[in-house]
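Input: structures, listed below.
Quick note: the coordinates plus some simple rules give every number you see, no bench work behind them. Fair warning: this is a prediction, and the values are worked out from it, not measured in the lab. Cβ atoms are built from the backbone, for glycine too; each structure is taken alone.
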Structure 1
Amino acid sequence: MVPEEMKSTEEKAGKRGRGLVIVYTGQGKGKTTAALGMLLRAWGRDMKVVMLQFMKSATSNYGEHRAARRLGIEMVALGAGFTWHTKVPDKGRSLAVELWEKAREKITSGDYHLVVLDEFSYPIKYGWVPAGVVLQTLRERPSWVHVAITGRDMPAELIDFADIVTDMAEVKHAFTEGIKAQPGIEF
């Protein structure tokens, strides 16, 4: 057994291992679903987790929100919906910037083992949150903090920086056959 005074800051905080940056991108379904699976897996290992959703509104009540409330998992949705559906694109920008500040604080605090930034490719793609600022935050985060980022059209800088990148490719989707989104499957 290692004496307390010889333990590293990470060990004293109960943090071990090297934090990874994981990207789920591509045109296919499953990016958020994969991140939720990882979130649940980490939570099941007594890791402190949080998901910040950049496109879903604060009033969202999808399946993942209901489950998170029941399990006591922190989930923060603060978006204006997808910008091509909103009549007030500036609102989407201001909400994304506000949520990024919260995300940055959570990533750098060292209080979390896993921070998920859901649909975060869009605020970067639209120039609302500069990719350079995101990369700087990822470089400066505590060594044990994992960050998962989801969204289509992920900027090349994030793909290059990430430790794991999965590109979800659509092979076939029921939507193209006229089948609407299903509760518990898409939302």
Structure 2
Amino acid sequence: MSEFANEIAKDAGERMRAAVEHAQGQFATVRTGRATPALVEKLRVDYYGTDVPLQQLAGFAVPEARILLIQPYDKSALGAIDKALQMSDLGINPGNDGDKLRLVFPPLTAERRKELVRVVKNMAEDGRIAVRNLRRSARQDLDAMKKDGDLSEDELVRYEKQLDASTATTVAAIDVAFKAKEAELLEV
């Protein structure tokens, strides 16, 4: 049993788990009609000439299901945050009371919900493709080891089965996350 082959399989598994986390993070950025800080926290704000993620400049609160309050830690950043929100693809103009920003999310139309489901479906497919590419890369490494004589045929088959099981588990996790996001989007 090759230690290097174990490392290949372990690395592929870790990268697959990271792909699931990435897909879930992508899903969180899709607006569902509910207010959530995940929609804006990664938004880049020009703060004194530097692009900074909004989560480093402000705190978030959700007092009601459709309202997101953004309170800057530094009041002088309020204008820059306001501008970044207006320039974003959210399609919502923030209400500025001089102290904090208020985003009011309108209810989604049925057509918009279906469009967002398609967007999330594409994100899920991108995640599945990333997982399959990781499996392919690991298999190529294992095949190279077998070709070099560092791995027997039986070991290769065992590692390939292990990779296939990891791939199936990871793809299933992405599918579960997609189904949850789809249900959340279609909920009225």
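Comparing structures 1, 2 by volume of the Cα convex hull per residue in Å³, which one has the largest value? All intermediate terms of the calculation are to be shown ahead of the outcome.
Numbers: 1: 129; 2: 139.
That would be structure 2.
Computing mean count of other Cβ atoms within 10 Å over residues 156-163 gives 16.8 for which of 1, 2?
On the way: 1: 14.2; 2: 16.8.
Considering all the candidates, the number was obtained from 2.
Have a look at 1, 2 and say which one yields 24.6 for mean count of other Cβ atoms within 10 Å over residues 116-123, as calculated. Intermediate values should be presented prior to the final figure.
Details: 1: 24.6; 2: 16.1.
That value comes from structure 1.
Which one of 1, 2 has helix-only ellipticity at 222 nm (-39500 (n - 2.57) for each DSSP H run of 4 or more, over all residues; to 500), as calculated from the coordinates, equal to -11000? It would help to have the intermediate numbers written out before the result.
Numbers: 1: -11000; 2: -20500.
It traces back to 1.
Given 0.05 as the derived value for FRET efficiency 1/(1 + (r/R0)^6) of positions 108 and 164 (r between Cβ atoms, R0 = 25 Å, to 0.05), which of the supplied structures 1, 2 does it correspond to? Provide the component values of the computation, followed by the final result.
Details: 1: 0.75; 2: 0.05.
The read-out was computed on structure 2.
Name the one structure among 1, 2 that relative contact order in percent (Cα under 8 Å, 6 or more apart) of 28 was derived from. Walk me through the numbers on the way to the answer.
On the way: 1: 34; 2: 28.
Label of the originating structure: 2.
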